[in-house]
Structure P
Amino acid sequence: MVGTNNIIAAIDIGTTKIVAILGEISNDGKLNILGMERTVSKGVKRGVIHDIELTIEAINEAVARLKEKTNKEFSTVYVGIAGQHIRIVKERKFKYIENSVEEITKEDIEQITNENYKHPVEIGEQILHVIPQEFVVDKEVGIKNPLGMAGRRLDGHFNIIIGRTASARNIEKCVREVGLDVEELVLEPLASSLAVLTKEEKEAGVVLVDIGGGTTDVTVYFDGVLKHTSVIPFGGDHVTKDIKEACSVFLRQAEALKVQFGEAVADMTSDDKVVTIPATGGWDEKDISFKFLAQIIQCRMEEIIDSVKFQVESTGLKDKIGAGIVLTGGGGLLTNLDILTQQRTNLDVRIGFPRNSKVNLEENIDHPMYSTSIGLLLKGMEKPKTKPVEKTNLNGNKPKKKKGFTAFLGSLFDTQDVDM
């Protein structure tokens, strides 16, 4: 938490935009959005920082405007991390229950989960999250929460999410340079799912497709648990560049064409509708048909959707996706994209807005492009409201924390209704 126990701040560092957002937990447990500021991102490519100085400049601008707008000071933030460097591995751990009553305690679950942070990773990598899949108590499988159960042996199946250390350090450096500390690095698809998906969807099986500027994140949930996450190296910016090249227009004109007139299904557009690009800088005006524009967009979106389909099939869960696909992110609102996605995947499709019941949203941020930003704040809500005083070792150093694990335990043992 930041400032006070009720204030949470987050920064979403994307390919096309950087969002700084501030929320406050009210007495009834709801999250009120105090303010949000957005700046253009120029130092990030495909979700990864490529220019430190440009990224620092953009973060500083967004944070300064947010502090001025809300008249609030904060010192730590939740920050998203994404990119093709993210990978997921499966692991299994077990321990024998050694207490006198042979009941599984919270400490037992912590111990078996913490063991996963010792999982060997490649040089230059670090573990971001450990996500339990299921527990087994004395060979009784399919247990989600073994707390308090009688048993002599506890097994756990886990998904370990691993990322590149350099990417994490670059994020932390950029945030530190504007006078803030990173409270926790959160996998962006995990954050988006908190804001967009319902508990029922996660139980039934659902695919979250977050279409950003530089990448598309794919996350698969089943039986209430994150089963798979991957990154497709294409996003809305690639559609814009396709339009620029095919129509021989400037990049800003291509973006305007996509946003204002773009559609994802060419057969559903009118044959006689035309948009005229005005003459500028000595260049003649140009007519572009809606049909041609849609054909360009559809070609790229089919490539992205087919990649999503491949990722889902690779999990072996395609026949168990009972809740279908949820499209979110800035690219999720492309006209008729839901129809194209349904046609190519044979799954039900809906558009995902950040409408978690825990959040009181203002109209200007009730948009799929802010799903990750809202989700980062929701991740912060999972932290304990009162931080324990950190113990200091004899050498004066603070013990290292396994970020992400405390938040998981908070949600695992939370008995409150988290439906949207």
Structure Q
Amino acid sequence: MINTKNNNYTPLIPEEAVMALVREWSLRERNGDENARQWAAQELKAFLVETADGTYTLKSQIKDDSSETMHTTHGALREAREKFAEPSQLSGRENIAILDICSGLGVNAAAALENLKDPIQGWKMEHLVLDMVEISWETLAATLIIPSISEYHDIIRKAVENYLVEHGLLSFSWEKKEIPPSVDIQVHCKDARKMVVEIPENRDYDAVFLDPFSPARSPELYTNEFLSKLANLLKNDGVIITYTSAAPVRYALLNTGLEIGEGPALGRSGGTIASPSINRITKPLKAADERMVALSDAGIPYRDPDLNASTEDILNNRHKERMEVRGESKLASTVKTPVYLVNDMGDERQKRRVLNHLKKFNIHSLNDPKVRFLVCPQFPQCICHCHQERPTTSRGRIKEMEKRMEIISNP
């Protein structure tokens, strides 16, 4: 049996009714019931959430009186293709390694396989290593009873089934799809924070898919320290891809030394792509996002120095740090103050609130010389008489604005 228990940490996983259903199915199958999986698939239908592309997802446990789905309602498979598989740009490489963090129902992994196979010519690579990491064996098992989304998902299902049978959680091998010889799928059922420190030093990845629940609910896999571990696992032109555009995540990624940019948009916002190579960044962050990351307390990262803190401790510590720096060394994020710098504001009420925050730094207008000094790195020509060379990347602009914020804060 698998033991993923950590007394200080309760991960966010699919709703308990689904987890209980999976455990009951596992028990029945281990007791010899050959129809248990079919029964579980039928029972699961009551919990499935259909997304816009016809594929299905599940809801999370309720936390703070609400829950979220494991995938966007715009389409589970569409999200996997457009936000993870396609931006990874792995076609044409001979030997590929992918680390899939929070594999969930195997949708991202399936999309990656699909992206690496030509319908006519076959597999586009010689060898693929796919490390799937999921803390909950029940979530992995649910992969076998949700409707399959493709032939590539069937390959993932076979790998998951092999793992669960090998570890005594299931007894029967019903999945018929064979795993191709050129594809090596390793399933890891453990806290990803433990997994990353156990990966051999000679293993490096072309792509890391980072797909936990949202940072506000699962900050432990978005911390400065965890992302630093992931950055060290990348090849020189590897990428970390995540669906989130959250400021603390973006700050932590660039703080590891990676270049960052905006991923494809699906719904209201794009995700984030990070890489040691600027050549892998095709779209910089929006100017407003760069400012929020660099200048406001929104960019304060999640922290987990020993990679074992609870969700609550990580959230509480970040909140405390934000309150300490707000109005002292960082602009207030509450009214998105950085966004309005050197911009005209028609909303007088909002303008008064912004200026009220700026007074703490002895700034009295949106065009104050200090304001122009802060955001000058974003302009093609100098606007503050510093005459410094223009940063050409989002990381460069953010780091320079952050440095200038420190100068303003400590006159």
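Just so you know, all these numbers are worked out from the coordinates, no wet-lab data involved. Please read all numbers here as calculations on a predicted model, not as lab measurements. Cβ atoms are built from the backbone, for glycine too; each structure is taken alone.
Using the calculated result 32, 17, 14 for semi-axes √(5λ) of the Cα gyration tensor in Å, for residues 84-203 alone, pick out the matching structure from P, Q. Walk me through the numbers before you get to the answer.
Numbers: P: 32, 17, 14; Q: 22, 18, 12.
For semi-axes √(5λ) of the Cα gyration tensor in Å, for residues 84-203 alone, the value 32, 17, 14 is produced by structure P.
Looking across P, Q, the calculation of Rg and Dmax of the Cα atoms in Å, for residues 156-355 alone that yields 19.2, 67 traces back to P. Could you figure out which one of P, Q the value 13.2, 42 for Rg and Dmax of the Cα atoms in Å, for residues 12-67 alone was computed from? This value belongs to structure P. Upon calculation of relative contact order in percent (Cα under 8 Å, 6 or more apart) from the atomic coordinates, which of the structures P, Q produces 13? Answer by label: Q. Look at distance in nm of label points 7 Å out along Cα→Cβ at positions 180 and 196 for each of P, Q: the largest one is in Q. Computed over structures P, Q, distance in nm of label points 7 Å out along Cα→Cβ at positions 164 and 380 reaches its largest value in Q.
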